[in-house]
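Next up: the structures, one after another.
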Structure 1
Amino acid sequence: MWAVPSIVALSHRGISVPNCSCQFCDAGIDDTNHILLDCPFDAVTLRRIFNWCNLPWQNFRKVGEIVSFVAILGFFWCVWRARNDCLFNNARVSSTILTDNVLIMFFGWLKHQGNYGNFNWTVWMCNPFDIL
C-alpha cells in the first residue's frame with residue numbers, strides 16, 4: 001500500500017530521502033504499517049484523539065480496521081457538510097442522499113489513494129471491505 005506518503009513510499013517513487021527510519025520515534029522503518037499501526041508516537045497521538053472524542057481506545061492490528069474506522073469519520077464529514085449545505089444554501093438532504101455521498105466519498109478516497117488493483121463501483125457496492 002504505497003498510497004500513504006511514507007518515507008519508504010517516497011523512496012519507491014524515486015524521491016531521495018536521507019534514511020527510511022521513522023521521523024517521530026526513530027524505532028522503525030517509515031512505511032504504512034509503521035505509521036498506522038506500530039509507531040508509539042502516533043499511537044499516543046491517536047489515543048489522545050480517542051480520549052478527546054470520549055471514545056474507548058481501539059488497538060488496531062490491521063490497516064483494514066483503520067479503514068473501517070475512517071469510514072465512520074467519512075460519515076461525520078458528510079453529515080457536517082450536509083448540515084452546512086442546509087444551513088447556508090437552503091439545501092434539502094435526505095438520508096438516502098447522505099448515504100450515497102458517504103459511499104461515493106469513501107469509494108473515491110480508496111480508489112484514488114489506495115493500491116487495490118481492479119477496484120470498481122460494483123465490487124464496492126456488493127462487498128465494500130473485501131478489497132482490504
Structure 2
Amino acid sequence: MMYKILDINERILYIIDNQYNGSQKKFAERIGFAAQVVFNIVSGRKSKPSYDVLYAILSTNDYINAEWLIMGHGEMLKQKEAPSTNEKDTYIIELQKDKIRSLEKELQDQKQTIEQLKKELLLASSSKVGVKSDG
C-alpha cells in the first residue's frame with residue numbers, strides 16, 4: 001500500500017512521474033491542455049487543478065482511481081497495473097498522428113492556393129471583358 005499523498009498537486013505529479021515517465025509535456029498532450037497549465041499545477045505556482053483538468057485526467061486515464069486523485073483515499077490505480085501499450089503500437093500511432101498533421105497542413109495549403117487561383121481567375125476574366133477584339 002502506498003503512503004498517502006496529501007496534496008492534489010503532488011498526486012498529479014505522482015501520476016506524471018509513474019505513468020508518463022516524468023514527462024509533463026506528454027501528460028499535458030494526453031489530457032488536452034497546454035504544458036504551461038500542467039507546469040503551474042505541479043511545479044510553478046502550484047495552482048489547484050480546475051474541474052476541467054480533473055475531468056480530463058480521469059477521462060483519459062480511466063485506470064486512475066478518482067477517489068484517490070481527488071481526496072487521496074485508496075490506491076492510485078483501479079487495477080493492479082495500468083494497461084500497457086506495446087511500444088511498437090505506440091510508435092505506429094505516433095507516426096499516424098504525424099501523417100495526419102502533415103496531411104491537414106497540406107490540405108490547408110491547397111485551400112489557400114485554390115482561393116488565390118479563384119481570385120486570379122476572376123481578375124483575369126474581368127480584365128478580358130473590357131478588351132474588344134479587332135476582328
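Assign the value 2.6, calculated as distance in nm of label points 7 Å out along Cα→Cβ at positions 22 and 110, to the correct structure from 1, 2.
1
Out of 1, 2, choose the structure whose coordinates give Cα extents along the principal axes in Å equal to 96, 36, 20 when calculated.
The correct label is 2.
Quick check for you: by distance in nm of label points 7 Å out along Cα→Cβ at positions 86 and 102, which of 1, 2 is greatest?
That would be structure 2.
To test your reading of the models, identify which of 1, 2 gives -21000 for helix-only ellipticity at 222 nm (-39500 (n - 2.57) for each DSSP H run of 4 or more, over all residues; to 500) when calculated.
For helix-only ellipticity at 222 nm (-39500 (n - 2.57) for each DSSP H run of 4 or more, over all residues; to 500), the value -21000 is produced by structure 2.
Since every read-out is calculated from the coordinates, none of them should be taken as a lab result. Keep in mind that this is a model prediction, so the values were computed, not measured. Cβ atoms are built from the backbone, for glycine too; each structure is taken alone.
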